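Derivation of every value follows stated rules applied to the coordinates shown; laboratory data play no part. The structure displayed is predicted, hence computed values, not measured ones. Cβ atoms are built from the backbone, for glycine too; each structure is taken alone.
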Structure I
């Protein structure tokens, strides 16, 4: 009886003091509108609003209000800065975990565009800083958190129609993620640890339709592979006793209306 009683206890200890991986998927949608104003040829000011739905469109995720400035520093080379206010629209009673409170996000980016006939190939590097107003597990991520977003985009300007199809691939890499040792956790390699890592892979394609020189509408699809780590620490001792690698695969469709004054 003691042996049979000890068996499930050992199994539970192994699960609680180990490294494991989980995966889930979701279908999401986004709708946004952006207003742009060019006070001069090399400067663009923008104001945008976006709504996002999640849980297979059963609930709203968040509303995002953005302000941005883009400057054409040199030929084919642009730099920009921006700020985004993120408001979670979910309630604590929703099935998904409550995100809690507004978030503030700022970014600075540089983009080089290479013309190839009717094609345009661009590389954008963006450093993004997000500050959360709710409580954060400092063993999982810093607050504010820094992320480097690297995007490669290819677009084509149709000659006989006001259409611009495009495709892109983007990587997110953490810049100030906390160091977490996995040594001693069951299921983890000896000496393994977490620090900065690629936390998101994105690939997408879309089609932009130009109504006139001022207004355009874009429809797109994005495959989003989002990676996070759930780190459980013994209260009062600061010892890591469980780490779960959480992967969420998101299929996102969206539309965006842009108007330039």
Structure II
């Protein structure tokens, strides 16, 4: 969806959940729409429903500031938290208002808690965070293929090799191969591209104390919430570890 269409969609959703009538433009026609039968209490619009908007690029983050109660993005893909909020404030200004004090910023984050003396490239680390790191690489490659944008420094070490690998597949199925393991598991063929720079650049990684320090820095920049993104086969173990080792000490 293009950004102009997305912003129009957001406006309609915001109007509907506010109990208002909205105007939907579709196929050259205009239709007035709203939730009906509110008197039967099938849905509750009396209590405010907050609208959180996902935005990974500057313009989408501006839309969140213009129309949303919060922003959901990701690190490192969505940029620095301070920059995210700057973009949201710019969007709010363009819409003729300030950013609300209770505007919330959440990010999808890959978090890996290292054991004492454990390597960044240990088998356990790669099993737990490898799927998310490779998915981040997928997004970088997709962006490069669409816009020609160069990769960030942390991905340059394996960039050319990965492009050669993905180019080895037929063009009409290349997009399928690129996202085949999406956030779910580590593809054995793609595991070869996990190096220290790519892992460190894609994650919050370190000892318990180092993770707490990294989260504290993000909080000072304005972050309200971290959304963990563990692989399917390790999700409960990672959630429990984060609760036992980080949340109780924060």
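Assuming 0.70 is FRET efficiency 1/(1 + (r/R0)^6) of positions 20 and 124 (r between Cβ atoms, R0 = 41 Å, to 0.05) as calculated from a single structure, say which of I, II it is. Computed on structure I. When distance in nm of label points 7 Å out along Cα→Cβ at positions 108 and 148 is computed for each of I, II, the one that comes out at 1.5 is I.
Each of structures I, II was scored by volume of the Cα convex hull per residue in Å³; the highest score is held by II. 63, 27, 13 is what came out when Cα extents along the principal axes in Å, for residues 140-211 alone was calculated for one structure; which of I, II is it? Here the read-out was taken from I.
Of the structures labelled I, II, which one yields -14000 when helix-only ellipticity at 222 nm (-39500 (n - 2.57) for each DSSP H run of 4 or more, over all residues; to 500) is computed from its coordinates? Don't skip to the answer; put the middle values down first.
Numbers: I: -2000; II: -14000.
That value comes from structure II.
So mean count of other Cβ atoms within 10 Å over residues 52-59, computed for just one structure, reads 18.0; which one of I, II is that? The read-out was computed on structure II.
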